[in-house]
Structure 1
């Protein structure tokens with residue numbers, strides 16, 4: 001059986017993959033994640049997932065490589081990771097009372113053949129109307145400054161929402177496991 005490698009440094013993705021696989025390695029791909037001019041959010045996350053897989057394949061030539069990328073989109077515009085309190089506050093203020101779509105790409109790359117499966121899983125988050133005090137308290141408690149959308153849905157961030165819509169709640173955290181199980185099955189990896 002081929003070695004399985006998660007091409008990510010995300011502890012969230014590693015934890016998610018551990019739900020369905022007990023043995024895999026991790027490798028952090030080093031690629032330029034700058035969006036290209038006129039690149040749609042969907043095309044961006046697909047390209048980045050594929051480039052991450054190809055980067056990992058240079059070190060793991062006989063592996064199945066799993067990679068992913070995610071962006072949050074509001075009114076057609078990409079929200080990046082905030083990086084600090086002020087940016088996160090602005091992002092959540094903009095999200096208040098709105099719907100934000102998360103696009104999470106998933107690539108399963110077969111390094112020996114350089115073939116791959118690549119899909120994008122959308123997930124919609126409907127935000128409650130949030131006042132400045134609620135946003136401030138949330139940010140001070142969770143500090144989600146390295147998270148797309150400025151929240152962690154798996155913890156206190158769930159209190160910011162009215163409704164979640166999508167096929168796989170794991171996609172919101174960063175790795176669509178339902179699609180991944182199907183992809184792995186096509187490669188002969190049966191789960192369970």
Structure 2
């Protein structure tokens with residue numbers, strides 16, 4: 001590849017990232033309803049045709065935002081798990097990190113788990129960042145547990161319910177610690193419950 005082609009590719013990648021970042025910032029500030037291709041084009045100072053050369057509309061932008069979020073979530077869960085290698089505490093740390101992520105970045109969490117998307121979950125075509133995030137839950141359970149993915153799935157599902165119900169105001173946020181303790185205690189008390197490795 002020539003130096004000119006490499007520079008163009010770098011510039012294209014930078015524009016691509018700029019659009020994703022602008023969409024995230026706008027969504028966190030004003031909600032996803034405010035994210036339109038017109039507003040994004042104004043914000044990044046590119047024409048709408050340039051924006052469309054990167055993304056085929058808002059859904060594609062939200063998908064890119066979600067994938068970036070899955071990568072960030074996976075890294076955060078991994079740090080939490082590795083910082084607390086003891087079995088039940090590792091699960092507790094991962095669960096707490098998940099809920100903190102959902103609370104701190106509600107618009108990003110919506111793009112990842114609430115709003116319609118074509119990202120495939122629990123599928124052969126599941127994107128690697130999403131699979132990596134899920135694997136952090138799986139890795140909190142014993143490696144000889146044939147149902148460790150089921151344990152991880154149920155844990156993730158319960159956390160998503162807690163996050164969604166808290167965000168919508170249907171359960172009070174001040175009970176998170178008790179809910180989390182209860183969830184981990186129930187999961188840890190089952191056969192083949194948490195144990196790393």
**Request:** Please state which of the structures 1, 2 yields -9500 when helix-only ellipticity at 222 nm (-39500 (n - 2.57) for each DSSP H run of 4 or more, over all residues; to 500) is computed from it.
**Result:** 1
**Request:** Assign the value 36, 20, 13, calculated as semi-axes √(5λ) of the Cα gyration tensor in Å, to the correct structure from 1, 2.
**Result:** 2
**With mean count of other Cβ atoms within 10 Å over residues 117-124 derived as 18.2, matching label from 1, 2** = 1
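For which of the structures 1, 2 does the calculation of log10 I(q)/I(0) by the Debye sum over Cα atoms at q = 0.16, 0.17, 0.24 Å⁻¹, for residues 77-156 alone return -0.64, -0.69, -1.14?
1
All of the numbers you see were taken from the coordinates with simple rules; none came from a lab. Since this is a predicted model, take the numbers as computed values, not measurements. Cβ atoms are built from the backbone, for glycine too; each structure is taken alone.
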